[in-house]
Structure P
Amino acid sequence: MASAKTARTLDVTLSTVEQVQEVLRGVEGPASRNRLLADLRESGHATTRQRLNRVLGYFFRMGLAVEGSKGVQWTHVESESLRRALATGRRL
């Protein structure tokens, strides 16, 4: 069927994921998507809004970031004591 449209999945590179993560971690407080795109552009790693949305969706699903009325904010905190407790703690 030549007339049937197929949904295309947008591919995102690991480099894009890492750059978005770096920008989100560096921002104090919530940031709008427009600000994230501008910060990415300034860092030399411009991306499209669709790719940014895909990366942010991944972060939301993994619990690494949250989105509120003021924008997107990084929430994941790496704690050495938590990592040690997980590695040596009791299993239920």
Structure Q
Amino acid sequence: MPVTYPRYILVWVGLVILTAITVTSASLNFGRVGILIVLAIAAIKSTLVVLYFMNLLFEKRLLLKILVPIAICTLAIFIGLTYTDVLYR
């Protein structure tokens, strides 16, 4: 079942609203919780982009079972290299 144009528009409107919430929350002082709020909104936005605009919502599950571990390993490598850089400064 392909995604229709109205669905794309709804997802885009959702992304715009989430961006507005992110910008607004950046100007408010939430303390340390503010980082968690912004990261949670970023995770939701990236999930919407991946599922709808990259059409992974309707892909076979085998592709996702291969793609997700590769993405996690890549993220772990980036975090590890960043930690090593900060550690030896």
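Computed from the coordinates by the stated procedures, all read-outs in this text should not be read as laboratory data. As the structure is a prediction and not an experimental result, all values here were calculated from the model. Cβ atoms are built from the backbone, for glycine too; each structure is taken alone.
Given a computed value of 3.0 for distance in nm of label points 7 Å out along Cα→Cβ at positions 17 and 81, which structure among P, Q does it belong to? Derived from the structure labelled P. With helix-only ellipticity at 222 nm (-39500 (n - 2.57) for each DSSP H run of 4 or more, over all residues; to 500) coming out at -15500, pick the structure among P, Q it was computed from. Only one of P, Q returns -15500 for helix-only ellipticity at 222 nm (-39500 (n - 2.57) for each DSSP H run of 4 or more, over all residues; to 500), namely P.
Suppose you compute relative contact order in percent (Cα under 8 Å, 6 or more apart) for every structure in P, Q: which one lands on 26? Answer for the origin of the read-out: P.
Calculating mean count of other Cβ atoms within 10 Å over residues 25-32 for structures P, Q picks out P as the one with the greatest value.
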